[in-house]
Structure I
Amino acid sequence: MVKIIDGKQISKEIKDELKAEVAALKTQGKNVALAVIQVGEDPASSVYVNNKKKACEYIGIESLAFHLPETITEEELLQKIEELNQDEKVNGILVQLPLPKHIDEDKVIKTIVPEKDVDGFHPQSVGALSIGQKGFVSCTPAGVIQLLKRSGIEIAGKECVVIGRSNIVGKPMALLLLRENGTVTIAHSKTKDLKEIAKRADILVVAVGKPKMIDSSYIKEGAVVIDVGIHRDENNKLCGDVDYDDVVEHVSAITPVPGGVGPMTIAMLMHNCVSSIK
């Protein structure tokens, strides 16, 4: 019997736990506030920002929204971040990516102080993760770990393969699986014999950015498959990097798209905001 891992349900559990935690903090006179900066009118960004606002409302986190024009200079944006760095009422700062071409994303990420870097993108946060020190962890990979743990899937000692090596998902994902005592291989577009490597995986995490690329020929019978991708197919339906219909008969557990990894990213962002107060 295949276990369909329900990201909506698990993210709701996490949000409910956080809601209780925030209520307890409020009784101690501690408020949690997240500042979200959006530059320009990218429709996908607007949807994400709105979802973050809703999650904040649900949990009891104060949400401070800064919607800045596309034409803002890099200097003005960095100045805004510096102001929020100094603002003691703000616990977390998030700059919605992508940014307009004339702004250096790397510079923006580095300007946010690490103790308010709730996205976990600052080089100091990434460095802390790689040497096993405390720090914020990138939300999507942190969400994947929660999906596995809360679904009763053992990571320790398992052969884990991550397909994708981005700074936001692939690399931190591999480090987190390693931290949970998995044996980890990172594969990518230049990997030779990708199918053979994927087929070794007890836990396969796919973050390759190509719709339905991974079919059953990549899957070991009974593997756990986590699909991080999100796309629209030729019929404008949401789909992932994994060909779900082809793969589902061969796995022991799988995340659907939508409703798998997606909801977890925001839940873990909220988790980072609440832990920032500690």
Structure II
Amino acid sequence: MTTALVTGGSRGVGKGVVEGLSEAGFHVFVTGRNKARLAAVETEASTLGGMVTARCTDHSDDEQVRALFDEIGDLDLLVNCAWGGYENMIENGEFTWPYPYWMQPLWRWDAMMQDGVRSAYVASQLATRSMLKRGSGLIVNISFWSAQKHLGNTVYGMAKAATDKMTSDMAAELQAAGETGIQVVSLYPGLVRTERVMDHAEFMDLSNSESPRFIGRVIAALMQNAQARSESNGKVRIAADLAGSLGVTDVDGKVSTPLQLEDA
């Protein structure tokens, strides 16, 4: 059984990844900081065919993260979904998310760079050490188009650009070390029908949207396709585009049209 870890999987895209991997028969460890939500994910996703083990983990605490990896042992797949900065978009009645950099609250930098980029870096370090023992594995970093164009705010763009650069450089260092059996990929979802998105569904066009589980199905198929993994190593891939080549469909049997830079 393939062993996977999904960080930040108690809701949103991360929860969908857990569901997609469980559906494929993986043993999925999932982390988050909300015990109630984690317990619900563990219960619900376990009914889809795989094993799901929830562990309440604060990814800003390195000791907690090390203990988690010690418990997991051999790891085949890491999906870095843990993220910060989306919370508290409204402060004192003001919607601060789109503010220019000179007006942005500094806590958002810490949330995105620490809870997002740094947590992915630490988890990737520990995952790679496990994967090196067998010379195989896959690390997927969930990223987005804000790495390549201005979306939302400067900090958001910097954090996602850092994620993509981390992906390419990790892949380069693995290849330089002769570790061609371990791949690192940045994966861009489309418009995902997460809980937060559905709260505002009446104001949005969801005709080209994806279920949260869709990206989990894509990752499961990528994990099982050595050629696709090799071709994707160190690169940014769009989930819907990758789905087409891997024969993956969404829960409704469809595949959304891949977003392009000008559409994001």
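Out of I, II, which one gives 1.2 for distance in nm of label points 7 Å out along Cα→Cβ at positions 148 and 228 as computed from the coordinates? Structure I accounts for this read-out. Computing FRET efficiency 1/(1 + (r/R0)^6) of positions 124 and 220 (r between Cβ atoms, R0 = 30 Å, to 0.05) gives 0.20 for which of I, II? Source structure: I.
The value 7, 28, 34, 23, 8, 1 for P(r) over Cα pairs in 10 Å bins from 0, in percent was derived from one model only; which of I, II is it? This figure was derived from I. When distance in nm of label points 7 Å out along Cα→Cβ at positions 132 and 212 is worked out for each of I, II, structure I gives the greatest result.
Read-outs: derived from the displayed coordinates by stated rules, not from any lab. Source: prediction; values computed, not measured. Cβ atoms are built from the backbone, for glycine too; each structure is taken alone.
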